Structure I
Amino acid sequence: MAESKEIAKQSAVAGPAIAPVLDILASDKEYLVLANLPGVATEALSLSTEQGELSLTAEREAPLRGASRYARKLRLPDDVDVTGIEAKLDNGVLTLHLPRRQTASPREISVRSS
């Protein structure tokens with residue numbers, strides 16, 4: 001879908017970081033974004049929105065390999081309701097629900113005579 005490709009456009013992120021792999025699905029009601037973040041704790045994950053972009057940053061501590069930093073910026077489609085975004089991190093998979101704004105449905109307007 002073109003909508004899914006639009007949301008996945010990545011912006012540059014400063015510093016050495018791993019861009020997590022994303023799966024993006026679109027439905028009539030929402031966009032669903034799945035990000036693989038193995039070994040990341042909820043406290044080490046930061047999500048924010050600003051000027052039509054969603055920013056994801058995370059750190060993972062690995063005793064033998066040192067720390068890893070994840071970072072990704074996504075351009076949000078115009079129809080995303082940023083106030084309703086929900087996020088859940090479970091077993092290294094971040095699930096983001098990006099609800100679409102409801103658009104006004106076309107309706108017939110009756111005209112009365114005086």
Structure II
Amino acid sequence: MAEVSGALIVQAYEGVVLVQVTRERLLDAALISAIGAELMALLERYPKPNLVLDFAPVAYLSSAMLGKLIALHKAVQAAKGRLAIAGLRPALRPVFTVSQLDRVFALYPDAQQAILAFRRHK
């Protein structure tokens with residue numbers, strides 16, 4: 001069953017939590033703060049999470065959102081979980097490359113490939 005909030009759709013199945021971002025622009029400080037809090041709350045609901053963040057609709061991303069992703073990554077690692085980012089648009093890829101976040105995050109072309117990778121490497 002999917003849980004829907006203003007900016008995220010969360011679906012959990014077979015050991016993977018898929019978080020679909022529904023907004024095209026992740027620039028507003030209040031929205032970014034709410035998304036960050038919601039993502040961190042997932043760690044309480046899903047111990048040792050296998051999180052896939054589907055960014056397919058996202059065209060614009062602020063550095064504040066990158067900070068939330070880095071904090072989430074650290075928290076997921078501390079919980080002995082895994083985090084992948086899927087569906088980055090070609091225009092956003094350089095943001096991750098220049099900041100060397102492509103070395104921090106597991107990046108996949110789409111959510112299905114990320115989910116399959118998690119299932120292959122349990």
Structure III
Amino acid sequence: MAKPYGMSCPLAQTLDVVGERWTLLILRDLFLQGPRRFRDFEESLDGIAPNVLSKRLQHLEAQGLIESRLYSRHPPRADYALTPKGEALGPVLEALRDWGRRYGGVSSADHSSEER
């Protein structure tokens with residue numbers, strides 16, 4: 001995991017929890033599609049390495065944003081679901097989605113006329 005900011009700023013504290021690459025996309029999948037299995041994430045997050053996915057899921061679970069639920073004991077298999085704490089990020093993800101729809105992939109020069 002990346003070095004935490006270690007600041008008392010609420011934004012920095014939030015980034016310590018969800019600021020790593022892939023983390024918000026894992027949460028997005030859980031919001032849009034409900035409980036997911038490891039393989040589901042691998043299929044929807046093209047390019048994520050299995051070890052990175054595993055670390056992100058472990059981190060989100062340790063932070064209380066998701067929970068794992070065993071659906072098979074032999075071999076052990078789990079699915080992942082949002083907790084109430086994770087669900088509280090819904091409005092944040094919606095705001096980021098809306099910002100991305102408006103400004104994503106567009107240079108600042110393209111919006112200079114909007115600011116005038």
Rg and Dmax of the Cα atoms in Å, calculated, reads 18.4, 83; among I, II, III the input was structure I
If helix-only ellipticity at 222 nm (-39500 (n - 2.57) for each DSSP H run of 4 or more, over all residues; to 500) computes to -12500, which of I, II, III did it come from? II
Comparing distance in nm of label points 7 Å out along Cα→Cβ at positions 80 and 96 across structures I, II, III, which is largest? II
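Rule-based calculations on the coordinates, nothing more; no lab input. Keep in mind that what you see is a predicted model, and the values were worked out from it rather than measured. Cβ atoms are built from the backbone, for glycine too; each structure is taken alone.
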